[in-house]
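Colleague: Following are the structures in question.
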Structure I
Amino acid sequence: MLKESVIVETVCNLLIEKKFKIEYRSNTNQHGYDIIASKENETNKIELYIEAKGATSSRKDSANYGHTFSNSQIRVHIAMALFKSAEALCIKKNGTEIFCGIALPDNQPHKNILNIIKQFILKSGIGLFWVKEDGTVEIEPESFLQQR
């Protein structure tokens with residue numbers, strides 16, 4: 001089961017491959033955005049804010065440690081990630097384009113719940129980063145990082 005810290009690390013590695021600079025990455029005890037990455041092109045600076053959620057708790061003292069989150073917990077996690085994405089889209093910085101994404105474990109419980117609001121998320125311009133157990137990442141839409 002993927003912990004949030006593994007999802008953050010995996011997505012950061014992907015972003016570095018895509019020539020992004022990691023400005024900030026959280027650990028499991030910090031609040032705020034989980035990943036802030038940047039990239040400069042010929043006309044402006046791009047900042048990417050990503051909120052990540054795991055399939056189980058990262059805290060060893062948690063009752064959920066080593067156990068898959070329930071559907072109601074997953075629903076709350078996705079709602080929190082969506083709020084953080086909306087918050088990021090409201091950031092104003094002169095000369096900087098702001099984009100955001102949500103990184104989740106690529107498992108059926110997360111997909112089932114996210115699929116309920118997936119069209120809204122994608123229409124909002126929010127990218128989805130599905131992290132697989134083998135360390136690969138599927139991005140929706142496929143063109144999300146290609147456009148940046």
Structure II
Amino acid sequence: MVSQIFFHLAFPVHNLQEAKHFYVEGLGCKPGRISNHSIIFNLMGNQIVAQLVKKKPEPQKGIYPRHFGLIFKNEKDWQALICRAKEKGLKFYQEPKIRFPNTKIEHQTFFLEDPSHNLLEFKNYKFESAIFAEDEFTEVGDTKE
């Protein structure tokens with residue numbers, strides 16, 4: 001039996017104060033250790049680390065190749081994050097929508113963009129099996145941008 005394991009991700013930001021505001025005040029993350037070059041955040045039980053870079057990252061042209069986020073098992077929690085994001089004035093890169101409707105991989109998704117152009121995706125699958133299984137489907141993400 002594996003003990004509890006947490007996800008860790010480091011990502012670039014150009015301004016630590018803007019990042020702290022977005023992730024703490026906006027998303028509701030708990031801040032951890034803070035240095036002059038990084039901030040650790042607790043993103044719903046997972047460790048993400050904003051690492052200061054000298055130049056603001058360029059915005060991507062679309063959601064690929066790079067983004068990160070969470071999968072909600074409970075639709076109410078997913079909806080609550082949408083409400084929070086709107087209340088806090090966070091920038092929606094893609095508004096909430098349904099991908100692959102009426103299939104076993106149907107899911108709701110939306111994307112937020114942080115001040116350094118990092119894209120965060122938040123999903124809720126209609127069928128939990130679609131998170132890792134349903135391998136007879138070849139569709140992954142948006143085919144058109």
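Colleague: Can you tell which of I, II yields -10000 when helix-only ellipticity at 222 nm (-39500 (n - 2.57) for each DSSP H run of 4 or more, over all residues; to 500) is derived from it? Each step should come with its number before you reach the end.
Modeller: Numbers: I: -10000; II: -3500.
Clearly, the read-out refers to I.
Colleague: Could you figure out which one of I, II the value 43, 27, 16 for Cα extents along the principal axes in Å, for residues 53-108 alone was computed from?
Modeller: Details: I: 44, 23, 17; II: 43, 27, 16.
Going through each structure in turn, the value belongs to II.
Colleague: State the single structure among I, II that was used to calculate Rg and Dmax of the Cα atoms in Å, giving 14.7, 49. Please report the intermediate quantities before stating the final value.
Modeller: On the way: I: 14.7, 49; II: 15.9, 48.
The structure behind it is I.
Colleague: Another question, if that's okay. Here FRET efficiency 1/(1 + (r/R0)^6) of positions 13 and 117 (r between Cβ atoms, R0 = 25 Å, to 0.05) has been calculated and equals 0.35, so which of I, II was it run on?
Modeller: Working: I: 0.35; II: 1.00.
Checking each candidate, the match is I.
Colleague: Comparing mean count of other Cβ atoms within 10 Å over residues 37-44 across I, II, which structure shows the greatest value?
Modeller: On the way: I: 13.0; II: 17.0.
When mean count of other Cβ atoms within 10 Å over residues 37-44 is calculated for I, II, structure II comes out on top.
Colleague: Hey, distance in nm of label points 7 Å out along Cα→Cβ at positions 21 and 133 derived from one of I, II reads 3.8; which structure? Please list the in-between numbers first.
Modeller: Numbers: I: 3.8; II: 4.6.
The read-out comes from structure I.
Any read-out appearing in this document is the output of simple, stated calculations on the displayed coordinates, not a laboratory observation. Worth saying up front: this structure is predicted, and the values here are computed from it rather than measured. Cβ atoms are built from the backbone, for glycine too; each structure is taken alone.
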